[in-house]
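> What follows are several structures.
FYI, it's all coordinate maths here, none of it is from the lab. No experiment lies behind these values; they were computed from the predicted model shown. Cβ atoms are built from the backbone, for glycine too; each structure is taken alone.
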Structure I
Amino acid sequence: MVSFDSRQPGTPAGVWAAEPRLRGRPALDLDGVTEILVIAAHPDDETLGAGGLIAESVTRGIPVRVVVVTDGDARGEADRRADELQAAMGVLGASATSLGFRDGETREQRELILDALAPIIEASARTALILAPWTGDGHRDHRVVGEIVESLVGERRHLQYPVWLWHWAEPGSDDVPWDRFTGIRVDADLKARALAEYASQTEGDDPVLRADFVENFRRDEELFIEVGGLGRDYFDALYARNDDPWRLGTRWYESRKRAITLASLPEERYATGLEIGCSVGMLTEGLADRVDYLLAVDISQSAVDRARAQVNGRARVERADVLDAFPEGPFDLIVLSEVGYYFGRDGLERVLDGLEGALAPGGTVVACHWRHPVADYPLTGDEVHEALGRRGFAVLADHREDDFLLEVLSRDGRSVAQRGGLA
């Protein structure tokens, strides 16, 4: 658990401003969002973390509702904090409600807060975007409220916003979730005017929000953290427990599925290929027999080490997170096997954007996924293939079983016989 003292200087805002990774993060897509629900732990969190998005959404005509969980009464100023909340929302153009729970006691009141938030979130549309404090922000109230919201959102889009991260972390800190940031351009001046309404927090001899800290929130872009995908820590822990977690090397089910996958490739050979999520390299080994230059990537170093030993130099195997940077193509073959459901809904769309950009004209996409529900996975295999189906590829092969779904896709819709001049 991160610990910090807000009264002490943190990482200078200029250090963050100079960080190249702070710019050019994937853009937050609001298309299809019919309403936005911003949930905050304290009055001012919503403006610090999402004030720009609130104002931008109002400008676009997207209804925004703000719900603040606690009264912010750590200094005995509940009424003043309530007035400041309404004044800040007046600047941003949104409406806000306070649930009035005691500041600093969210852990003790967890079940009551959950009961209060559940009907609010349930009343929002399936096309709503839900924002909440980042669970890794280092503040207990932020963590608890973020965890509660995450447990309630269901299939709705969900993002978390950092606040104290900019104080206690540095750009090179392992805790900074660079691979999950998405950003949106905002009106920094309007956000600053809204934040100025919180004078109880920013003024006086010992302000809660020091001027050097507030400088971090004067940027013209807000960053949010995508929730739902499974990251490096999840897979590192998985491989730490078992060096072949899915028994890819010993199960008949797996070897049969690999044979079907390889037999479904429409071309005898490919010049270049990419395998996303290669695990321990069992499928990689078979693909290497069909591809002149094969790049296989996985988020786990343990998996990469096993895969390198498995292919013995016949393919290039690297540790990479395709959510952070998709490998540069063009690739004649891209394989997405048993990995798409780990990314979450927003993450998968980003990966498919990268896939489309890296696929050579007429190239082949192979997707294969388990169809049974898994509690840990943000998506089902069928949902992954539905997302692929919206990309407009021609379906060259469609193999469906109760256990897995295999599709071979291409922008070149010719069949194998047509490609060989037989039909």
Structure II
Amino acid sequence: MAKVLDRQALLLLAIYVSFGFANALSGTFIPVYLWKASGSYLTVALFALAQYSIGGLTFYVCGKWIKEGNKLNCLRAGCLLSGVFYCIVLWLKESASELPFLLGIISGAGLGCFWVAYNLIYFEITEPDTRDRFNGSQGFLGAGSGIIAPWLSGLLISSLVGQRGYSLIFTASLLIFGCCGILSFFIKKRPNQGTYDWKYPLKLWIKQSEEGKQWRYVFASVTAQGIREGVFLFLINLVVFIATNNEAKVGTYTLVSSLTSLVSFWAVGRFLKPSYRKHAMLIGVICLTLVIVPFFWSIDYRALIMFGIGTALLYPLYIIPITSKVFDMIGATKESVQHREELIIFREIALTMGRVIGLIPFFIYIFWVNTEAGLVWVLLLVGCSPIIGWVFMRPLFHIKHQRYNGEEEASKARAVLKPKPQSEA
């Protein structure tokens, strides 16, 4: 029987929900906000490119901080920078569309700092027999945030005159990021282990061993995950707005898809066993591709709603197996535990590379195609990339990775210290 999540895991979930709620409240409408001010896909694409690139670079640069310094301060820096981003947007108002790359840099740095710290804390708090449940709970709660936040934002933006709705939701997100930072002071500080190896991702890539081969498979699979995310993370909500010219309908779209996702993440997280991961992921990647096909007939609101429901229903079958397996591998051996920070960053490098690659066909569409049919082909091209990810991940599902706990160093690395005074935490 799977273990129940402990208090620290529940607290980490609360931080995840706070950060996710703030992003869902306003981040859902940032592409719409930039597009309304500029009328250009290029503005939104440049924002996404800067956000992805700087986010990945921040992951790599902050590796030393989270391994040798204080990972909780890194997480708090992410909350601070995310708040600064919305402060600048509030100050610039519609002129924000003139500085998409700069805004993307600030947003990417904030997201990078938060997620590099969050992923390491997640690894230290969870174990193989609680990881699927944590991932399911995380997806369930994230979907719950996605139900109310964008719907409320869309309602406010549509009902308030001018930019008042956007100003209100951006201010609310700013305050929630502050609350998220406060919650982090209740996470117990864990000891640092070892020295950060800047070259470890490269060493792992060229390593001529079975372990090196496995991590190259992981890199390829996570890159394929990033290719899809690079476009779908920002484009779908924007397409909903363009099809309807109504922010409230964007909120309704996210409400319906998030409600479906909530149920699906709960069910998959609750019932999925490690032995079923390979087959669950295969079903997920095939169906995530098929739900795009109806767009060839029409990209209207009804088709988008059906796409949102289908994606939300099937996405957990894809993302939970790959995420749980990668983190199981990080905790499988003495060496991988000692280099957990570098391995988390190795994963993020792959994700960032995939997201940037995914933007290439979208830029081609902007400059040379710019038709509705061309947009659907872009969605299908990047949307089928998870199938490639499954091909590379498939051999790894046959390998059973147990958490390494046979050495004093690994035990110490996962030991929980008493909370330090706030000035030190």
Structure III
Amino acid sequence: MSRRKRKPLPTTPVRVTIDNLNHEGRGVGRVDGKTVFVTGALLGEDVEFTYSAIHRNFDEGVVVSILKASVERIAPRCPHFNVCGGCAMQHLAPETQIAYKQKVLLDDLKHIGKVQSKEVLPPLLGPYWGYRRKARLGVKYVPRKEKVLVGFRERSSPFLAELTRCEVLHPSVGERIEALGAMIASLSVYDKIVQIEVAVDDTQTALALRNMAELSDEDREKVKAFAIEHDIHIYLQPGGPDSLNPLWPEHIQLRYVLDNYDVSFAFKPGDFTQVNTDINRQMIDRAIELLDLTPEDRVLDLFCGLGNFTLPLARRCAEVVGVEGEAKLVERARANAAENALTNVQFHAADLAGDLEHSPWWKQGFDKVLIDPPRSGAQETLAHIARMKVGRIVYVSCNPSTLARDAGILINEYGYRLVQAGVMDMFPHTAHVESIALFVKGK
């Protein structure tokens, strides 16, 4: 049986009034009673759009003209904004972006978790441009263009956008996108470099090239010359994560410092670290403030990574236990604790979706808990935490919908109160919402 051919998309622009923004930052309107999500449209605008996809229950489109603009609309700083998928909200004033993100959080708490926060925390704000210190960039040789493209994918497309610069990446990389592509294009293996991991610490910039073929001696010299010219450190990664090795200089040590707590962290390009250094420092301060630590407290830090929260916590309380699912991050965390001469902290690798209550470190009990889970949230862990009857839980979230779901569980099933919640502008100009919440046991 032959497959039914899809009908071609209408090409005539359609007019619509935008009456909302969805959680991806797209305008929401209705055409003949059917919902349409329009990329590039803002709340309150009248726009013309063309269809990019038609589905059974909703459609998608892209703005082609603004008939009545929102007062919040601004000119995007990046010349590639309408093509690149790296940012979704540069056409919206920054102060309105963060208000939108706060609304997303509060709406999710209300509609998904069926809860509300007693107090809304003021948002944590940082630099709007050049803030991104971690990124994974695509690399692709495009024969039709006869050049190597480096950057992010186009909006709603598997193809790489043709970028000359990136305004949100740290300038050491964002201002060298074209130069980086030209350097790769000069190599004999120009079509075998498929990805670049960007990692910028407090003073250094490192790029890890994912090379699917061995570089010749001449290639290595070209890459080294580029690194020296631009003061960038280069790794090569021909295989899995364990194959990562420095090309130039021979010894590289990335590190960031938290001066408020007199701790520093060594890390590698592939390790998870927060993309926004300024917001990370503010976030740690806020988390520790919300935990209301005493010198006698024993604190559990779940999904601890390489110890981003754990080590600062150890400066403020009696003991901290950090638990992480990725064994290599646990090794890095232990090494960082030892380097900072912290003896009141321990780290364990464990499946945080599994049964934790038989672990010796769990049985010792805790006074307070900090959770920083992935996008999927911490639902499987909440029952274990609740049975410990800890007085305070600080929940750091990169997904407001799973935070809202877990908030509903903590409040409606386990007797906690949502005392404070707020957003942090970790990813300006994107629709990504980072948030933090404080739960307190009992009345």
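> Comparing I, II, III, where is distance in nm of label points 7 Å out along Cα→Cβ at positions 8 and 392 highest?
The structure with the largest value is III.
> For which of the structures I, II, III does the calculation of distance in nm of label points 7 Å out along Cα→Cβ at positions 208 and 304 return 2.2? Could the numbers behind the result be given before it?
Numbers: I: 4.2; II: 5.3; III: 2.2.
For distance in nm of label points 7 Å out along Cα→Cβ at positions 208 and 304, the value 2.2 is produced by structure III.
> Figure out for me which of the structures I, II, III the number 17.0 belongs to, where mean count of other Cβ atoms within 10 Å over residues 16-23 was derived from the coordinates.
Going through each structure in turn, the value belongs to III.
> Looking at structures I, II, III, which one was percent of Cα pairs over 32 Å apart calculated from, given that it came out as 47?
Of the options listed, only III reproduces it.
> Among the shown structures I, II, III, from which was the value -10000 of helix-only ellipticity at 222 nm (-39500 (n - 2.57) for each DSSP H run of 4 or more, over all residues; to 500) calculated?
Numbers: I: -10000; II: -26000; III: -7000.
Structure I accounts for this read-out.
> Next question, about the same structure. Looking just at distance in nm of label points 7 Å out along Cα→Cβ at positions 168 and 200, which of the labels I, II, III belongs to the structure with the highest value? Display every interim value, and only then the final one.
Numbers: I: 2.4; II: 4.7; III: 1.4.
Largest one: structure II.
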